[in-house]
Every structure is written in C-alpha cells, then in structure tokens.
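The data blocks that follow each hold one structure.
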Structure 1
Amino acid sequence: MINATYPFDALMDITARPPVVFVRGKGSFLWDDDGKRYLDFVQGWAVNCLGHSPPVVAEALAAQAKLLLTPSPAFYNAPSLKLAKALVDHSCFDRVFFTNSGAEANEGAIKLARKYGALHRSGAHEIITFEGGFHGRTLATMSASGKKAFEPLFEPKVSGFPKARLNDLASVKGLINDKTIAVMLEPIQGEAGVWPATDHFLRELRTLTREHGLLLILDEIQTGMGRTGKLFHYQHAGIEPDIMTLGKGIGGGVPLAAMLATEAACCFEHGDQGGTFNGNPLMCAAGLAVLQQVADPDFLKSAVDSGLYLESELQRMSARHGLGEVRGRGLLVALDLRHPIAAPIVAQAFDDGILLNAPQPDALRFMPALNVTREQIAGMIDALDAVLTRIGAARRVA
C-alpha cells in the first residue's frame, strides 16, 4: 500500500522501491516513518562504513559548515589538503583528485590513462576491463563495465574497453596490442555477485602490466576503506597499482570519492580535469573523520574479526539449508543460493525488518557497517535462517 503522505510520483521512476520512507538511522539500524526498525546489512551498498549517522561524521560536518562550505575548486581549502595528505600517507600513491561519486572517480581514471597514452604511448587509449565488472553509470564507465544488462543501453557506447575474464591471465594477454594503455578491474566484482580476483592473479597482472609498460588501475570503490580487512584491498596482494579509485565508504554516508595516482602516472595539465564541487571542504571534513577512525589498526582488527564471524555463520547456515559457497573477503561477502530465489528472500527479510541485497538472482550480498557487532550479525543470521526455512517449505510444497 502506497504511503499517501509523500508525493512518490514526483521522483523519476528509475528503480523498484518498497513503499516506505526512512526517516532516521543509527549505527546498524534504520527507522521508517511508522517507527518500524530495520537491521541494515546493505548500508547504502557499503557506503555507511561506520553505520548510519555516525557521530564523528555528524560532528565534522557541523563544525565545517560553520566555517566554510566551499570556496570553489579554484582555491585550496584546508580539509581537502589534510585528507589528501592522509590518503597519500596511508597508501602507495602520491597525488589525489577528489570527486563526488565513484563513477566520476573512475571516469577520471579513464581520462588520466588516456592522457598518459597520448603523451607516452603514441596515442594508445584502450583499457582492458573484465566481464562482470561494474565501474559506474556514466557513459564511459558503463562502457568499461562488463555488466550484461548494460550492453543494449544508450548506444553507441564509448569504444576502447575490450573485456578479459577475471582470474584468467591468458585472456588479458590476448587483448594487449599497441593501442592498449591500461588494465582496470575491481579486486572483488560486487555487482556480479561478489567474485574476487585472487591475490595471485593480481600479482600476475601487476607483473604483466609492468612488462608491457601499461598502467594498472584498481577500482576500490567498494573494497576500499577497510571493507576487506585492510585499508585498501591491493595491500592483501602486496602490489602497488598506478591508479586507484575510492568511493562509497570514504565519505561514511556523504557524497565523496577520490582518484589516487602515482607521480609517474599524473599527467593532467591545467584545464584537463575539474568539477564544481570536487574537493569541497564540507565533504572532505567528513572524509577525514572517517579515515582517522577506519585506519586505526584496532578498528581494522575488529572489522576482520566480524568478517570472519559473519563468514562462519553464513557457512553453517548454508550447510543447514543445502546452499552453496560463501565467497568474498572481510565484510563484503556473498552467499550462493544455488537457485534463483534471492528476490523473494530479500522481500520476506524486508517484511521481517532485515535489509539484504541480491546482486544476482541466485546470490545474497552482505555489506554491513564495519563496526557491526556480533549480536547484530547473529540477529541477521537468525532472521535469514527463518526466511530460508519458510522459502524451503514453500518450494517443497510447490
């Protein structure tokens, strides 16, 4: 039943949404306008790394809002300088370009790679990406993505993104030619159903790109900012990419993203790149508050422990219901359902006050806050177990 209090038809209809309106959030919980509470294991698709409305973000925003919202990107501001320096200090990169969204950061990475090719590789412009990959919803990032549903949309696409297969180095080698300038991938393909690139494959890819003088671009929009147990996923493999993009968790709930690059890869000239709100002090103040908390070794250790607990509990539940593997890393994991039953599971869980995500018809994806508690994980597991029992009974009757 549609809530008559709100003008739902004023919004452009671009996705199916349940007819409820969320009005408040705290930590791992959301409340709708009827006062119903929901345990959230989606968190804005891994955006709210510290949960809903974390005090450190709220306080940083309030304090900065009293000082300066934005002086325009034509001038320096203190929060952007501090956040850029903190990101550089915690990573293998030398420079940072801030954006408002992950898609915009990936667009910037594509442009930077093509500029590098124009300057250093005789106009090489092709960027090898991967089947199943997802890099955003701008025209170029949709073209770079390997999502089947994107293929018929908004033709003609931006050319220059041949697709390799994840964890198949030979498929990458077969696409390299004199037009190639970079290889770009997510360390874990989230939208495809949480399919990880192995650490071995990432190391092989780093070696291959160096042998051919190509840039390696890691899209860590979803895996960055502690999501997989290290501050950045590339650290698991012990490699150093040339370019990395961050989004989602870097803002802890506010629109902030970033492209990081080594000094050698930085080749933009004045006028090549920009953005009206990019690097504004309000969002960067929030990002700095998030980074200071997430980068703490004790915080990361707690997130690792929570990820291991979530994985083990999902494995036990999978065994009870005869389901498939649990894959992923840290607090970005998926449960293989073996059957296309994800949609009714998500719907029934929603009715029971649990927010889950189905990236594919046969998989559930779990992206809780990095400070989720064992009790909250146990509560989600109990609720999902009950839903699976009902779904299983219904399937047997059918």
Structure 2
Amino acid sequence: MKPFRTVVLLLLLLLAGVLASQWMASTDRDLGEVFVRFAGYDLHTNVPRALLSLLLVGGAAWLLWRLLTLPFRAWGRHRRKQARARLIDGLDALHAGHWQKAEKLLERAADDDEVGAIARVAAVRAAQARGDDAAVQRHLIALRERSAQAHAVTAAQIALDEGQPQDALVLLDAAGVQPLPPRGLALRTEALAGTARAGEAYGLLGALKQQQALAPAAFDAMEIRLAAQSLHEATDPNVLAERWEMLTKPLRLQADVVAAYAERAAALRWEDAATRSIEQALESRWDESLVALYGRLPVGKLDSRRASAQHWLQAHPASPALLVTLGRLARLQGQWTTSQDFLHRAVAQGAGVEAWEELGTGFDEAGDAASAQQCRANAVKALRGEPPARLSGRDIKQAIRDEAVIEERDAHGLPRLKD
C-alpha cells in the first residue's frame, strides 16, 4: 500500500504542475526569465516553469531511487522480521527453560540493530542458567558494544549475585551509562549498601520512589533495612543523631530501626538516647524483640529501666520477653530470688532459650553450679524443641504454681515441662 500511495501523490503533484503551467501560459504578467546553457544547448523559460521543472525532475529522481532500492529495503524488512521472530521464540524458550535453544535463537536475533541489545541481555540469562561462565562473558562483551547502559545494568546484577558489590558500583558509576534507568538505581542502592555505605544508599530512596523502581512492599522493606544499616554504620554520636532525626516518624517506630539506633547509641555511651528510643517505641507499638533488647542493653539505669518494665507488666503480664527482662534487671540489682520468680514465669510463658540461659547465669553467680548446668542443658533442649527438665530445688508450692501456668499454656498446644 505504501508504494501505491507514493505513486498517487506524485500523480497529483504532476496534475497540479500541469494546471499551474497552463495558468502561467495564459497570463500576460512578467514572471521573470531563466536562461540555461548546457552542453551547447540553450534553454529559455520563466521562473515558475523552471521551479516546476526542477520539482518534477527531483520527484522523478526520487521515484527512480525508490524503485532501485526497493529490493534492498524489502530484504532489510525481511531480516528485521526474522530477527523479531527469533527474539520471540528465544524469549519463549527462555521462559520454558530450554536454555541452549534459547541462547542460540537469541544470539542470532542479536544481529539486528533494533532488538540486538535486549536479545543479548536475554542470552546472558540463558547462559547463566546453563552455568556457562565463558558464554556469559562473551555475551557481555557483545552487549557492551551494543548498549553500554544495558551492559552496566546486566553486569552489575551478576556482580551483586556473586557477592561483589564494589565491582557493581564501578560499573554503575561509569560516566557512559548515566543517567541510570530505574533498575540501575535500585542496583546502585544495593551496591552502596553492600559496601557499607548505607547512608548514601538511603539518600537514593527518594529517586527510587519517584521512578517507581520497586513495588511498594519491596520499597518499604528496603527503606527499613537501609535505615537500620545506616544507624549501625554510624561511628560518631553526631552522625548517629543526624541520621536518626532524618528518619520519618513511622520509621522511628519500626522495631529493626529502633534496635539499630539503641544498640549503636549504647555502644557510643549515649545511654539516655538508647533507652528512651526503645521506651517511646514500646509506648506506641508493643514489640517482644524490643522488650528483650531493653533488658540486654549494656547500659546502667537499672532502677529506671526496671520501673519502666514493671509499668509495662500491668498491660502485658504474659509477655515472655518482658518477664525475662525483669528477671535480668532484678539479677543485675542483686535480687536473685525475685529474678528467679520472673524467669520461671517467663519459662512457663514459653520464653525458652533466653530465660534458661539467664537462669544459668544467675545460678552461676549464686554459686549453684549444678543448677546452672541443668539450666544450660534445658536451653539446649529448648533450642532443639525438646521439653526441658524440671529444676531441682523448687519447693512444692513453687512447682504447683509453675505447673498451673504450664497447664494453662498446654491448652494452646505448647509443650509442658517433664519431671
């Protein structure tokens, strides 16, 4: 249809030229004169006729050129059609798991200029699936000649999969591949995080969100992970405070982020900030892991921490982590009897390994090596999912009280202590 439209257009132009020439022949106005002498011939006409003649000659030359190049253009269209067919068949084979067939089809499709880059990327995936590293490198070299950006993104993904974030970062920071596409930004964020530069990686989250490079759930998970890692990497209290204040309020309530900040603040001897961050988070949203960390923090403030924990116990009397924390704080204050009560309640509520280990530490400090050894054995059993043995030395009233709590938990399918 396209050549037919071209011929019709030329005929219409020719008709317009004839009509124009007739109009010019019937007028007595001075339209200018053109004299041309070529190869001993003299040509004399007016300006409109000269322009029309040039137009007609040019149109005829263009039509002749189109006719002469028609076979070559038809062959080119045929090759492009074949390349697309190979690309489609190759991608279909890749999806079906026919790795070798897919690689061959995609490599042949890569000869086409328009689909060559995407065909090479898919060929790299097929070679990876076959475990042929030499073929992967060969396809990557060919891809770099075709598209530097596609090569950088593909090679960076391979480097990250192989645990080489620095190599991925070098590829993605090259001047020739800028600006990075959304997937390139996501890979660069992962590479920065992998090279202990989570603070810089966190700064890229705005661009990632704007370009919708990740699904909302994946973006939220990455935001929490990078926020926690950036706090862990802070080596100075001022840097830690700056990064903490930079976080949004919802992030400052996430358990992983709060734990990272509290642990780092405690390590930097910033005790008030460490405990306050956990207290504020727990007042807003209860989390067992934060309660357990509250008791493990290597800071002082035993009285205020225990007072806070006692306050939380009114609302969460069956919290295993809170009972362990109260037992640990009581032990650190030298109140071993009270600590035992809290820890046995924690065991009855399913605290498991941590409660038994804390009991073992307390018995060691009290000089009861046999009980300490039995507690550590129970910790190992709890880790394996086996029922722990009852401690010797518990009087009959204490045993009955423990058994009552355990019987209540048996109704929920939890294991009971054995005699």
| task | For structures 1, 2, calculate FRET efficiency 1/(1 + (r/R0)^6) of positions 66 and 250 (r between Cβ atoms, R0 = 41 Å, to 0.05) and state which one comes out highest. | result | 1
| Thinking of 1, 2, which structure, once Kirkwood radius over Cα pairs in Å is computed, gives back 22.0? | 1
| For distance in nm of label points 7 Å out along Cα→Cβ at positions 114 and 242 computed as 5.1, the structure of 1, 2 it came from | 2
| Given that helix-only ellipticity at 222 nm (-39500 (n - 2.57) for each DSSP H run of 4 or more, over all residues; to 500), derived from a single structure, equals -11500, which label among 1, 2 identifies that structure? | 1
| message | If Cα extents along the principal axes in Å, for residues 186-257 alone computes to 33, 26, 18, which of 1, 2 did it come from? | response | 2
| message | Ranked on relative contact order in percent (Cα under 8 Å, 6 or more apart), which label among 1, 2 comes first with the largest value? | response | 1
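Values in this text are rule-based calculations from the coordinates and carry no lab data. Given the structure is predicted, the values throughout are model-derived calculations rather than measurements. Cβ atoms are built from the backbone, for glycine too; each structure is taken alone.
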